[in-house]
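Just below sit the structures, each encoded as structure tokens.
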Structure I
């Protein structure tokens with residue numbers, strides 16, 4: 001967690017795919033995701049993020065809110081920014097996390113990485129925030145707003 005007196009952009013956090021989408025795609029929470037990046041830009045993710053982000057891009061394209069070219073650019077930008085910060089996880093341990101917190105296997109991968117690293121998970125998923133309120137923070141809450 002960011003501590004007073006600590007240089008900006010030096011804290012490690014785990015981010016959910018929705019935060020990556022807000023950071024890379026234009027939209028209502030783009031500014032907030034930008035402030036999160038400025039504050040702590042060492043964003044860790046499980047390898048699953050790539051699959052989820054592709055789904056976000058496809059869904060957004062199908063809705064007409066994103067062109068094919070913009071989706072390709074968003075994909076490339078996301079991989080450049082976060083691709084080197086992904087972690088493979090022991091899926092048996094992820095299963096235990098999912099059962100313990102009563103969450104999906106997908107969400108459990110992000111939460112499990114957060115628990116392993118001892119850092120917050122930043123997610124806009126309210127159900128996930130409710131499942132682990134001591135560990136999962138919204139961008140607004142984490143930024144103190």
Structure II
């Protein structure tokens with residue numbers, strides 16, 4: 001799978017249980033991870049862990065969408081990493097229309113480990129929804 005174009009399909013990943021500590025510290029527990037494979041058997045991933053507790057990123061699928069948007073826009077970000085494929089386990093796909101989770105049990109295991117199971121999607125197919133941004137200056 002190569003870098004997707006706008007609305008193209010990217011893989012959804014979680015970190016494997018034996019991942020190196022430096023990768024875990026970079027990505028952080030509970031993060032949504034999206035990416036694609038490279039020709040050198042590595043993967044490039046974009047991730048979102050909601051470090052600043054944005055209420056619009058409370059759910060895992062919202063974090064996945066944010067990371068996906070960065071990926072397809074090729075946006076400059078520190079939330080990007082290229083690493084060995086063995087650090088990640090693929091759980092599904094994301095594209096412009098939504099999210100398809102093929103291995104919900106693995107996602108749940110990751111979110112339980114991360115103490116973030118309450119952010120887990122309730123279904124394996126999550127259609128894209130657009131949320132209006134709240135302007136806090138117009139209160």
Exercise. For structures I, II, which has the highest computed value of distance in nm of label points 7 Å out along Cα→Cβ at positions 18 and 66?
Worked result: II
Seminar exercise, completed: One of I, II was used to calculate helix-only ellipticity at 222 nm (-39500 (n - 2.57) for each DSSP H run of 4 or more, over all residues; to 500), yielding -6500; that structure is II
For this session: Could you tell me which structure in I, II was used to calculate percent of Cα pairs over 20 Å apart as 42?
Result: II
For this session: Output the label of whichever structure in I, II has the greatest value of mean count of other Cβ atoms within 10 Å over residues 26-33.
Result: II
Seminar exercise, completed: With FRET efficiency 1/(1 + (r/R0)^6) of positions 42 and 90 (r between Cβ atoms, R0 = 25 Å, to 0.05) computed for every candidate in I, II, 0.70 is reproduced by structure I
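FYI, it's all coordinate maths here, none of it is from the lab. A quick note: this is a predicted structure, and the numbers were derived from the prediction, not measured. Cβ atoms are built from the backbone, for glycine too; each structure is taken alone.
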